[in-house]
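What follows draws every value from the coordinates through simple rules; no lab data is involved. Just so you know, these numbers come straight off a predicted model, no measurement behind them. Cβ atoms are built from the backbone, for glycine too; each structure is taken alone.
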Structure P
Amino acid sequence: MQRKSLWLGFVFAAMTALALSTGGYCAESQVRKDFTTALEQNDPVKAASVIDANKDKVPGEIKALLDEAAAPGLSKEEADGKYYLAELMAKHYKDATGDIEPLKTVKMKTFDSKLSPAVRSTAVNGLHVVECPEPAGEMKNFFKPDNIIIKKGETVRWVNNDKEGHIFASMPFIGMGGIFSPKVEHGQSWEFKFEKPGEYFYICFIHQRMMGKVTVEE
């Protein structure tokens, strides 16, 4: 029952997004047509069989969806539709082949799409500072800046100026692990020294749409 509910949730999200993104794609491949037809029919067995029968083509289909989602001029709704469909295809592909790399790529690209462009951070008194600002109108529960580049061995300090507490941790499935803060209350801060190069994707466990990234260079 739980598995069926999970599938229905994916289908609802995907079909809603696809309906919004219809205008963003003109030359739909047969694999994509067959897969989306299975989603429309709420038929997970058929969707899985489409992926299984086209295993050699699916990674290219996923890459095409990600490229389309990142194309200039696409609306957020259209882009989200592409990302949803790419994730569903990648999940079925992982189940069929055991290969998790396409799914990791989709999740990384989707995460990146929700962030500001990366900025090269400047250390102040030896620290890079990321703020959790007070809400401003509709803007609340976010990191500022949310996407920074630093050097190996440098330290980031998160400062909570928000009235709500936050707990943030990295997501090792799609990047480097290591970030795991206690609950950082209003007026408090927390620091982490980045000893290993790589991409650190992180979220607030309390407010999961609160997303950030630290890229550590040698």
Structure Q
Amino acid sequence: MPDDVLARKRLRALGAYDTQTLFESARTAQGFLPIPVPSELLRRVVELAQWGPTSNNSLPMRVIFATSPEAKAQLAPALSEGNLAKTLAAPVTAIVAADMAFYEHFPARFRSAESFRKRYSVEGGADAARTFATQNATLQGAYLMLAARACGLDVGPMGGFDRTIVDRDFFDGTSLASLWLCNIGYADDSAARPRGPRLTADEVASFR
């Protein structure tokens, strides 16, 4: 690779402040300040998350942002005891879901759309579609959290909820299935828990 090309690519590297914002100093939010999050800022978060890679540009993630008292009350019966209070107090709770019929939206974004649509829409393709949609929507959910942090917000992802209730009350009659929840807002840092240890690179990765 020519030196000038390599130099340009290296310029893309984020500085220490940016990497700390996204990863090192960022914390899982346990409590939030009573400050609303504008819907336009949430739209920006979604727009940024859409740029993260998904297989065949499938983009199967769908999100409901529960912000109103009515939406929170609808969500409450599905929450585990440990997640109830902090979710009701959070300015926003994102219900991150996967569209199991993602292939119906391929034509607008992927030039080999028809072959993929046929692969997943035919009889027997539902299991493969579910696996594909879940994997790629989960990727997008991670992008969503990083995008929120990049926009100055804090996030608190959760898995402690009854998916059957959420799917019935929020996605009935659709091809969507909930994956996880994520509280979003401006964290009350005094509610943060002590940071847990992380594995070292050598414990996680090997080189062959």
For relative contact order in percent (Cα under 8 Å, 6 or more apart), which of the structures P, Q scores highest?
-> Q
With FRET efficiency 1/(1 + (r/R0)^6) of positions 92 and 140 (r between Cβ atoms, R0 = 30 Å, to 0.05) derived as 0.95, matching label from P, Q = Q
Structure from which 3.3 was derived, distance in nm of label points 7 Å out along Cα→Cβ at positions 68 and 156, options P, Q | P
Out of P, Q, which one gives 2.4 for distance in nm of label points 7 Å out along Cα→Cβ at positions 28 and 52 as computed from the coordinates?
-> P
Assign the value 29, 17, 10, calculated as semi-axes √(5λ) of the Cα gyration tensor in Å, for residues 84-187 alone, to the correct structure from P, Q.
-> Q
